[in-house]
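Asks: Please go over the structures that come below.
Bear in mind that the values in this text are calculations on the coordinates, not laboratory data. Fair warning: this is a prediction, and the values are worked out from it, not measured in the lab. Cβ atoms are built from the backbone, for glycine too; each structure is taken alone.
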Structure P
């Protein structure tokens, strides 16, 4: 029997915990002696997720400039490049967090056009509790407009299984509330409770992803006008820069200070944060800081524990605000945080925009 690559795609809204989950899955499969490739995805280059995973020693390919669905051919080319030395046993794919309709535009094309090369694992979608609960409860102040919330709901609708992440931070009552909301709206869908940070619940996820069956069959009825408008409400920014100083400074504290300053300025602008990520890289060491919602605290998700005089910094922001305003706020936060420690920031590349209308390469209206 011909060798088939196991294709595992994990979806979920911006800030749901996809990158941390994929990193943990990669370590699990590599521990079993399997060859693993990871493919990340973004609307622009300079992706924190790609650098975070590469810094952890994983083989990572990146589809940049558009989502998997709108650049399916590049997805396939990237998978081929990741496996150029030796064909991988497992491909872990992380789609853009503002994308949906992935069963019709990614999973079904893989099944129909590359059936001999891939076996498809259950398509799991991670729910971010901070925004997900408010959206599922139809709260007026859910953090995003109804059009952006439409995308989150559609992501859950097409899933073979839903993963409630951040179990380590939720009370038992909050978990039960989220589970009840999901059961009511997505009846019969398996719901797993996990913590990507601590690995709680991952044995059940490994077992689920090992199942064989006809997965990826939930074809959505998607209003692409609402979908496009929901994506376009988000300001999107990726930037890369170099920070230098005559004296040593704490890499992790700088990352947290930058993210903390952005949290404050965006809150004053009443702009909901979908996700902020910053990675600092220095001579093989790295640190990562995150903010996943306006009402959450900045988090040092991967500490470097380094004192440095210079570093490469990459920052990604997905915020419900005008991209030009977002760029100004990012530059101010970075420059003020650097100035506070006597450091200088040299911006190398900045991309700020609103995502364009999704136009899939392939879209199958029925499941095969």
Structure Q
């Protein structure tokens, strides 16, 4: 059950802006109505020709009726995260071609045949999630998903979305993605280095696991490899890597913050950047920021959290004093000041440990900061293990 929930959550994250279902025929309109009613991870809209208004119904959503399919495509292409259509593949390609931009911007597009036997992933298979959606729709229809991207066909690693279902964030420029992807699908020797995040049970034959104790070992350890996949929360010294390398940032870091009233959004941003740079860890690996619940409603902290969540995707959590006391024995830098005024021996370290869970450890002990506002802030970072 938990696996089903996690998959639904993952699909929901891919298609936050909803899915548009489109058909130009009577039979196709019935197919998209059936699929739409089974989708439970995001909102859906079905677009049906006006001439079938009295013939095709949908119990879940009210159809939108149209006269011109060209006008519909123009309207929905940039509005939805996916378009699922029952239109011939050639006609669909001609309809969407004027609006194509890039795989980072285009929606996922699927094409289904008139009797619902095949579900073809047409556009944005990896980044846009079309391959995942094709499998989902094919399962609903008991149809065959048709996926032509090389990594899926070969059963190897899709470099541009590797680990995305776990919340990993990929970090590389376009050319590097292309070079590493090419090495993976062409069977060239590829190194994978993993220092944090979920572990994989199996890897393609051409992808070999490499372990290092320091960045200085990288030139020697990466000899003979054409490319590298590096899974870590650390900021690695890239001067030691002489082959194309994509970095993946698993969300394993938990930031605990304590602060005085009057701290500003800029203070929080400046401090967290300073600490992460100093300790060579990536902001993209932050899963959650937390503080004591007495700080709920602080306007500047809420502004900081809202913007940080939008940029990074991290959550926020507030802990009560009683909860913070439960990890007092694990705190590395207890504070008499915090104990006197808040009744707890720690805020930042205790919050970080609580947020990261039982099998966690502090990797950045309490740091202190006083910004332009004059308000004091403390910060600590724990890692999931």
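Asks: When distance in nm of label points 7 Å out along Cα→Cβ at positions 65 and 329 is calculated for each of the structures P, Q, which structure yields the highest value?
Replies: With respect to distance in nm of label points 7 Å out along Cα→Cβ at positions 65 and 329, the highest-scoring structure among P, Q is Q.
Asks: Once Cα Rg over 2.2 N^0.38 Å, for residues 89-264 alone is calculated for all of P, Q, which comes out largest?
Replies: Ranking P, Q on Cα Rg over 2.2 N^0.38 Å, for residues 89-264 alone, first place is Q.
Asks: A further question on this structure: For which of P, Q does relative contact order in percent (Cα under 8 Å, 6 or more apart), calculated from the coordinates, equal 10?
Replies: It traces back to Q.
Asks: Ranked on percent of Cα pairs over 32 Å apart, which label among P, Q comes first with the largest value?
Replies: The structure with the largest value is Q.
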